[in-house]
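Student: Some structures are shown below for you to check.
Bear in mind that the values in this text are calculations on the coordinates, not laboratory data. Computed from a predicted model, the values in this text were never measured in an experiment. Cβ atoms are built from the backbone, for glycine too; each structure is taken alone.
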Structure P
Amino acid sequence: MKNFFDKFDKNQKFNLFVGDFLNKISGYPTRNDITEAISAEIKQPAKSYVQDRNSLADIVQAYLDAVIDTKVNLIRQIRENYGHRFNTSVDVYKNILNSGYFQNVFSINFDTVLETNFSNMLAKITPMEGTNPAPDQLKYYKIFGDITSFNNIFISSQDIRKLKLLDFYSDFFKQIRKEFSNYPTLFLGVDLEDSDLIDILDFILDPVEEHEPIYIVTYTSIISSKSAEFIGKYNVKLISSGTNEFIDYFKEKSNKEEDELSEKKFVW
C-alpha cells in the first residue's frame, strides 16, 4: 500500500517473500491445501508419527514413514494437481512484479507459477541450481526447490534436515542471508502458523549479525507462541493493513501506468 512505500526513499528496493495467500487468490493449491490432502491419507495409528500438524514437512515424513506410498508418487500427485488448475489468473503476480519495488523474490512454495508465466522477469535459483540474472531480471529464490524435479524438492522433515546440514547448500543460504542484509524484506500473504516457514526463516536469520527491517503482511489473525517468539527475536514489524490492500495498491499502480502509456502521443 502507498502509505507503506512512502516511508522509504523512492529508489528503495525490497526483497519480496510471497506466501500462500497469493496462490489461493490466483486459483492454485496452497501449502495448506497440500497438507490437508496428505494428512487425510494418513490413518491411525500412523497419525501419531506427526510431530507438528502445522508442518507440511512433518506430515509428509509421517506419510512416508507409514509407507502409504513412495516419495516419487507423492510428488507426482502434487505436480498433477498443479497442472489441473485451468481457471487461474496471474494478474496479482504481474502487478506486483511490474511495480518496480522489488530486487529479489523468495518463496517456500513448490509451484512453478512465477517462472512459468514470468520467465523473462525472473532468474530462478534453487538449492540445487541457479542462473545468472540478466540486468533487468529479479532473482527468484525457491528455498525448498520446486515440483519440476524429484531431485530438486525438499518436502519432508528429513529433506529439510539435509538442506540445513549439508555443506553443499551453504552457498545458497549465504546468498539469501546477504539479500536480507542488503534490503528490507516484505512478506506478503504468508501464513504465520506454518511451522516450516518459521523454522527455515530462523535458520536463515540466526547467523545474520545485522539485517535490514522485516515487515510481514499476514492473512492470519492468530499468532502462535512460536511465531511470537520469532517476531520478537528478529524485531519483525507486523503490518496492520490487509494483504488485499497491498494487492489493490499494486493493481491501481499498474492500471495507472498503463493509462499513462496509452495517453502518450506520437510527436514529430
Structure Q
Amino acid sequence: MIKLKLYFSFILLMMASSLTLGAAISNESLDKVMKMSGLTQQIAETPAAIIGGLAQARAQGTPVSDDVFTALSDTVNNTFHPTKIEDAVKQSLKSALTEEDAKKLFSWYDTALGKKITDAEVKATSPEAMQSMMQQAQQLMSNQERVQIALEMLNQMKVLDKTLASQEATAVAVYAAMSSALAPDQPVNTEAYRQQFSSQLSAMKPQLEQMIVLGLVYTYQDFSVADIKKYIEFNKTPAASKLNQTSINGMNTAISSAANSFN
C-alpha cells in the first residue's frame, strides 16, 4: 500500500510539473515571435551596426587603409553573420519560452497597437532616425510628462542595464575585429579591453541614461500616454519579461563568443 501511495504521489508530482512547465514552444511559434517582436530585423542589422562602429573609430583617427577596412568589413560580415546570432538567440528562447508564452505574446503583437509600436521601435534604430532625434533633442526633453514616462520604462524594463551590456559586447567585438585586421599575427586580448571599456562605461552611466531617455521619448512620441502605459503593462507580464531578457542575453552571448574567436 505504501509503495502504491508513493507511486501515485510520483505520478501526481510529474503531472503537476508538466502543467507548471507547459509545452515547449514550437519552432513555428518561435519564428513568429521573433519576427513580430522585431528581433529578426534587429539581428539582421547587427553586422552593419558593428561596421558602423568601425567606421566611426576610423573617422576619429584610427589609422586604417581602405584595403584593410574592406577586409575588416568582410571579416565582420562573416564572423557576426546574422544567422549565427539568430541561432544563438533561438536556442536561448527555446529553453525559456513555452507555447503558452507564445500565445500571450501573440495576443499583444497581433493588435494594431502592438504592430504600430514594433514598427516604431524598428524605425527608431535607423541612422536617419538618430539624426532626427538629436535635432529634436531639446524639444523632446522639454516635455516633462513624456520624460517621466520614459524614466518609468527605463526602470521597469531595466533598459539601462541591457544597454550597458549590449554596448560592452559590441565594443569588444569592434575592438577584436579591428585589432585582428591591424595585427593578424598577434593574439587579441579582449578581456583586458573589456575591463577597460567597462570601467569607462560605468563612468558614463549618467550621460548614457539621458541618451536612453531621449531615445524612448523620441521612439514613442506619436503614441498617447495611455497607449504607452498599456505597453509598459504588457512588458511587466512574465512572457514579455522572459522574451526581453533572454533575447538580449542571447544576442550578447553570441556577439561575445564571436569576439572571443579572435583571441
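Student: With mean count of other Cβ atoms within 10 Å over residues 189-196 computed per structure, which member of P, Q shows the largest figure?
Tutor: Going through P, Q one by one, mean count of other Cβ atoms within 10 Å over residues 189-196 is largest in P.
Student: Please compute distance in nm of label points 7 Å out along Cα→Cβ at positions 77 and 117 for structures P, Q and give me the label with the greatest value.
Tutor: Working: P: 2.7; Q: 3.6.
Checked P, Q; max of distance in nm of label points 7 Å out along Cα→Cβ at positions 77 and 117 sits with Q.
Student: A follow-up question, please. If you rank structures P, Q by volume of the Cα convex hull per residue in Å³, for residues 45-108 alone, which sits at the top with the largest value?
Tutor: For this comparison of volume of the Cα convex hull per residue in Å³, for residues 45-108 alone, the top structure is P.
Student: Quick check on the output: 3.0 is distance in nm of label points 7 Å out along Cα→Cβ at positions 61 and 181, derived from one of P, Q. Which one produced it? Display every interim value, and only then the final one.
Tutor: On the way: P: 3.0; Q: 2.0.
Working through the options, I get structure P.
Student: Another question about this same structure. Comparing structures P, Q by Rg/Rh (Cα atoms, Kirkwood Rh), which one has the largest value?
Tutor: That would be structure Q.
Student: Upon calculation of helix-only ellipticity at 222 nm (-39500 (n - 2.57) for each DSSP H run of 4 or more, over all residues; to 500) from the atomic coordinates, which of the structures P, Q produces -13000?
Tutor: P
Student: Computing relative contact order in percent (Cα under 8 Å, 6 or more apart) gives 22 for which of P, Q?
Tutor: This value belongs to structure P.
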